[in-house]
Structure 1
Amino acid sequence: MPPRWPREPDRNDPAFRKLDDRMTFAFHVALFSASNSGMWFFKLFQKADWSWSVWVTGVWATILLAHALYIFTIANYSPNTDG
């Protein structure tokens with residue numbers, strides 16, 4: 001059963017923003033996992049000369065780590081007090 005939001009979704013709502021950012025991060029992790037597992041499957045079992053696959057995985061993992069760092073430590077989800 002998909003998650004339900006008890007009120008009208010609004011990016012100005014701190015709780016909704018936090019949930020939305022975490023769901024976006026989860027999608028990012030899933031996309032990373034699926035793409036990299038497929039890429040490495042073909043690299044290892046097809047004996048393809050894909051030397052670039054190490055760089056793709058490394059750069060993408062670094063971006064994923066930066067995304068996680070932002071979501072879990074830097075992002076400010078406190079209520080906006082601007083009038």
Structure 2
Amino acid sequence: MPPRWPRKPDRKDPDFRKLDDRMNFAVHVAIAAAINSGLWFVHTLKATTWEWLPWLTASWIGVLLLHLIYIAAIANYTETPTKST
């Protein structure tokens with residue numbers, strides 16, 4: 001069951017931003033896992049070797065790690081001030 005938000009979704013809401021960033025990260029992990037596992041599966045079936053595949057997988061894991069560090073330690077989820085016009 002998808003998560004339910006008790007109020008109107010708004011990117012100005014810090015709790016909503018935090019949840020949205022974490023769900024976005026989960027989608028990125030799922031996409032990376034699906035593509036990498038598919039590539040490794042094809043790699044094991046082929047007689048030739050793909051020398052670039054470990055580098056691709058390691059790079060993708062590095063990008064995901066940077067994404068995790070950003071949402072866990074760097075992102076600022078405090079209340080955003082309203083703009084006065």
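All of the numbers you see were taken from the coordinates with simple rules; none came from a lab. These figures come from a predicted structure and were not determined experimentally.
Summary of values
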{"quantity": "For semi-axes √(5λ) of the Cα gyration tensor in Å computed as 36, 16, 7, the structure of 1, 2 it came from", "calculated": "1"}
{"quantity": "When relative contact order in percent (Cα under 8 Å, 6 or more apart) is computed for each of 1, 2, the largest belongs to", "calculated": "2"}
